[in-house]
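The following blocks contain the structures, represented as structure tokens.
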Structure 1
Amino acid sequence: MSATPRSGGLRVCARWQEGELDAWQVQLVRPPVGRALVGLSPELALARIPLYYSLCAHAQQEAGRLALLAAGCAHGTPPEAWRLWGECLHEQLWRLLLDWPAQWGDEPLRAPFVRWRASLGERASLKAATRALLTELLPDGPESGFVARGLALLQAEGAAPAVGAGLVARARGVFEQLDALEQDQPYPLGMDGSPGEACGAAWVHTARGALRHHVQLAQGRVVEWRVDAPTDRNFADEAGIVKRLPVWLPSPARARQAVERAVLLLDPCVPFTVEVVNA
């Protein structure tokens, strides 16, 4: 699980009965960031955003900056694209190297991850360290190395097809982001404004999907600030989890494991717990 104490938590509960799950409860607790920003000046609100988010702070602040800009209020300085790519890679590699190996019984690849993370402060070092990491752990592409071992073990135990597909997609995403970083590509983002209405919206790509901010201003103050994060959308209910489960769950223990994997595939940006009770 990814440790993000300032960002809330996720609790997923279900009841196992004759190979199936029902009585779902998906409880996502998030800090009331939008409410906390109401009444502040745009400049102060933008400065506070990284204080509320322990993950994707660059993306969060850039989404806020762009939303303000779309509303006709220019504050802050955009981060360099390589910093946003590095932040995205950090989240991808955290899951891939630290969380996924446990799904087939291996230890987290902590040492390679720690070595890689030391490169985040400088563009050339980040490029070189990411290329070296993939050469070491995935020498022949996204489905090689430790991922190939994982795929074999997951398939042997009968894991849902979505699990293996999600693992490969995660590894493929890292390669794609490294390519973008090495080619100095612009980071994916955009904004939508309403000229003269002091209202603006923006989105920024993250490892989990599009992060969206919407702001409305009046008399030089924030009157509304909405944050729509991928975690909020993915865990609004159990639908996304259910889609990623096997057809048959032979025991409560296997059901709990399957739910944990489904949650991991959806990748919440908060700590999560899973409970499965036997009817």
Structure 2
Amino acid sequence: MNEQILKIDNVKICTESFGNPENPAVLLIMGAMSSLDWWDEDFCLHLAEQERFVIRYDHRDLGRSTTYPPGTSNYTITDMADDAIGVLDAYSIERAHIVGMSLGGMIGQILALRYPDRIDSLTLIASSVFGTEAEKLPPMDQRILDYHTKSTSIDWSNQEAIVHYLAGGWKTLSGTKPYEEERMYKLAKREVVRAKQLPSRFNHALLQGGGQYYDRLSEISTPTLIIHGTKDPALPYEHGLALAKAIAHAKLIALEGTGHEVHSEDWDQIIEAIVVISS
């Protein structure tokens, strides 16, 4: 693993890479309020072993990337897509395979529309359609929203409390497969150690922009793979089905019993699918 802090248009973006830079590049884009840590290092290593050059990175307001005061809005989702292209530029990568989780999948959709000549394939994990169609789909489980109201009472100087809160948040996102408590606590601890300003993560809740790309998924010509858990409580399975309908050529893989997560039981299937689409 190799860490770099990149300066992209006066914004610092923390990246970590795995594997041989001469191999096809796979850029992993995590979801809202989730640092690069939640692309498990072992997952990245396994993918790199398949002759892929794997890059994960912290969005703004997360990890070791640029953070802003909590409760402020300083960028749009389109800016986040430009951050991803900035990462590729910094690594001198002309074209890459994009793998986006949740919000990362929506950023991937913008990338495929905004920079089609830079994207060789698009894999959307636990994501939804970027546009008005999403408003017609089943909403997020209220229990997830209720859980995150606890953040207002968190002592952000108490590392143990923060780790418990972050790991517990992933429990609310799990499906019927066993909640991976030990792994989630391990990843939460790493994030707490790395993060510059943890409360800034909630600035993602204020994210706007990208309206010029709404309801244009039919224009995506990039080879596309949709991976969605059948028990996703955050973006229910209907969101994956809607994506498959909106991007006519897309292939849909249903992960039985999986929630809004990259569950270790699914790694082999996910990695194999990424390798196939990136070949």
Highest-scoring structure on percent of Cα pairs over 18 Å apart, for residues 61-140 alone (candidates 1, 2) is 1
FRET efficiency 1/(1 + (r/R0)^6) of positions 221 and 253 (r between Cβ atoms, R0 = 30 Å, to 0.05): greatest across 1, 2 for structure 2
Computing distance in nm of label points 7 Å out along Cα→Cβ at positions 93 and 173 for each of 1, 2, the value 2.1 comes from structure 2
Computing helix-only ellipticity at 222 nm (-39500 (n - 2.57) for each DSSP H run of 4 or more, over all residues; to 500) for each of 1, 2, the value -10000 comes from structure 2
Working back from 25, 22, 20 (semi-axes √(5λ) of the Cα gyration tensor in Å, computed), options 1, 2, answer is structure 2
If relative contact order in percent (Cα under 8 Å, 6 or more apart) is calculated for 1, 2, the one returning 21 is structure 2
Candidates 1, 2; distance in nm of label points 7 Å out along Cα→Cβ at positions 117 and 157 computed = 5.3; producing structure is 2
Comparing 1, 2 on mean count of other Cβ atoms within 10 Å over residues 85-92, the highest sits with 1
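Read-outs throughout are calculated quantities, based only on the coordinates presented, and are distinct from any laboratory measurement. Since the structure is predicted, the reported quantities are computational estimates derived from the model, not experimental observations. Cβ atoms are built from the backbone, for glycine too; each structure is taken alone.
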